[in-house]
1. Consider the structures I, II: one of them gives 19, 48, 32, 1 for P(r) over Cα pairs in 10 Å bins from 0, in percent, for residues 17-80 alone as calculated from the coordinates. Say which.
2. For which of I, II does FRET efficiency 1/(1 + (r/R0)^6) of positions 41 and 169 (r between Cβ atoms, R0 = 35 Å, to 0.05), calculated from the coordinates, equal 0.35?
3. Comparing Rg/Rh (Cα atoms, Kirkwood Rh), for residues 137-296 alone across structures I, II, which is largest?
4. Hey, helix-only ellipticity at 222 nm (-39500 (n - 2.57) for each DSSP H run of 4 or more, over all residues; to 500) derived from one of I, II reads -11500; which structure?
5. Quick check for you: by distance in nm of label points 7 Å out along Cα→Cβ at positions 177 and 193, which of I, II is greatest?
6. Can you spot which of I, II the value 15.8 was calculated from, given it is mean count of other Cβ atoms within 10 Å over residues 89-96?
7. For the read-out distance in nm of label points 7 Å out along Cα→Cβ at positions 225 and 241, a value of 2.6 was computed from one structure; give its label from I, II.
8. I have 15.9, 52 for Rg and Dmax of the Cα atoms in Å, for residues 209-256 alone, calculated from one of the structures I, II. Which structure is it?
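We did not get these values from a lab; they are worked out from the coordinates using the rules stated. On a predicted model such as this, the values are computed, not experimentally measured, just so you know. Cβ atoms are built from the backbone, for glycine too; each structure is taken alone.
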Structure I
Amino acid sequence: MIFKTYQKLRAKGILSINQRNSDFVLKYNARKNYPLVDDKLKTKHLAQQANIAAPQLYAQISTEHQIKQIATILEPFTDFVIKPAQGSGGDGILVITGKVGDKYRQINGKIISKQELSYHLSRLLSGAYSLGGHNDYAIIERRVIVDPVFSNISHQGVPDIRIITLLGYPVMAMLRLPTRSSGGKANLHQGAIGAGIDIGSGITKYGVHHNDIIEYHPDTLNSISGLTVPYWDKILQIAASCYELTGMGYLGVDIVIDAHDGPLMLELNARPGLSIQVANQEGLLPRLRTIEARKKHLQHEAIVSRVIFSQEQFSFV
């Protein structure tokens, strides 16, 4: 039974974790480059140098002394996001939407005191949310304002677009939509929706919620299919350019669309998850092999040309 299931998955071109690691992560991602994507601040600095838009950095908290001064540091800002520089999966992120006296209102409406905020920062610095539990530091940055196009299919948080790239070619994409059960986070493992996106047109298809195929957002009851993601060509070009940016061949690129600033690169992932295959109802492996075959013949292809090739090759229609 297990063998037959394995054969079916192979026939559909499903990429497994072991094969992802051996054939793509280890092969195309040099260990020396990992800090460029595992550390969000380093990624942000790289993006700035390459003129790729990213959420504005407000402050960096690295010491307990700074935590004692947090009220002063945050004084100029009415809303902001606090996140661990080396975190993953959305853990440790606080989204503040306003002030209530000397307290702060989170995006879910809960009020957090300065003392609670300081305690959260202390835990963050100690590595409570970092990869491997190592000491970390906090990034405080501008809060992204959701583009109105997503307002009817998102609950509280900010939707993002995950694009898998290989050697600078966009391979597969999905829109991740926060839900009530995900706590407003665009993380599929925490209950967000993943909606497959046609690489060619930027139009969403069906969605996946807890591995169930759905057509409507469970909280807003609005359809999640047939939505044209704005700035689609630009989004693909940002994702493709991250190959030159980091030297990492196999990447997950997360992009958000701000209501005022348009597409912003949020973060990069050298070991992107494989649920994007469920969202698209298609395996990654045939697409990845197509890119490898093309790269053998075209060693140096411009970003725009790579995007056009992917749009033509991997379109649903």
Structure II
Amino acid sequence: MTILITGVAGFIGSNLARNLLDRGDNVLGIDNISNYYDVNLKYDRLNNLKKYKNLNFEKIDISNYSDLEKLVKKHRISKICHLAAQAGVRYSLEAPMEYIKSNIIGHLNVLEICRNFKIKNLVYASSSSVYGGNTKVPFSVEDRVDTPVSLYAATKRSDELMSYTYNHLYGINTIGLRFFTVYGPWGRPDMATWIFTKKIINDEPIEVFNNGNMERDFTYIDDIITGTVSILDSCKQDTYENFSKVYNIGNNKPENLLNFISIIEKSLGKKAIKIMKPLQKGDVTNTYADISEIKADFNFNPRTKLIEGVPKFIEWFKNYHNFN
């Protein structure tokens, strides 16, 4: 049996695939290699997976149901980890149709694949962005999330609602993971860790939004993968349990933005040139994950502190770009 990973050339997808392949699982990975950010990074991630004989990769866009259907007919899929999406809060202000295409139509197509091919278990990526402007912290999966402040957040909440509906109608078990600010080696160039590191190295100013009065629940990639694998392993093809759940998966420890920048500065041995800016449209001031439910159900226990994870990213970043 094979695990299908959508978005396998992405940050989380490629790391997840490597973990599963290392232990001998068969993985079918798909990705459309969108140009939202440098495609060379995506191909480099895929090149790291080429050595595995138990990987099949296909360049496919999940918004095209026909192509998705043709591919799945060739494989015996036991479960799906659906990570493909148009990411980015700020970009959703510029290109809203990309979010509808990938995050709404694409997610619906994956649900239809589960229904039509009787694939019982779907684990999929949601986002901490669904909490919008909620001020009660930490964010709990029991909180109301009907006030998204970006289209990206609205599409991710829509994915959760569609998944619940398909569970109710067709008995597809669905687990949504609300990821909280994932960072680490092979990360995304549009994320703060990458942006700040690159600009500080190049003596370029960095923009610090909301004058630095922001907090993020930074979660290291290895902790994310450990939690995701535990959840995938809990999904048994022959189980008759019927469930649709959503979990926070975060570090459960928000960090101030200025402290985050300070850790990067210390790791690089260079000071940042800071330009203070107001809060941007679509941004939220705080994220803070209540992980009590995922801890109780899957023994999830994030281990990597920010002061440990940032230097690991920077070491990788320097090696990747051949910096001294």
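1. Among I, II, the structure yielding 19, 48, 32, 1 for P(r) over Cα pairs in 10 Å bins from 0, in percent, for residues 17-80 alone is II.
2. II
3. II
4. Of the structures listed, the value fits II.
5. II
6. It was calculated from structure II.
7. The correct label is II.
8. Going label by label, the one that fits is II.
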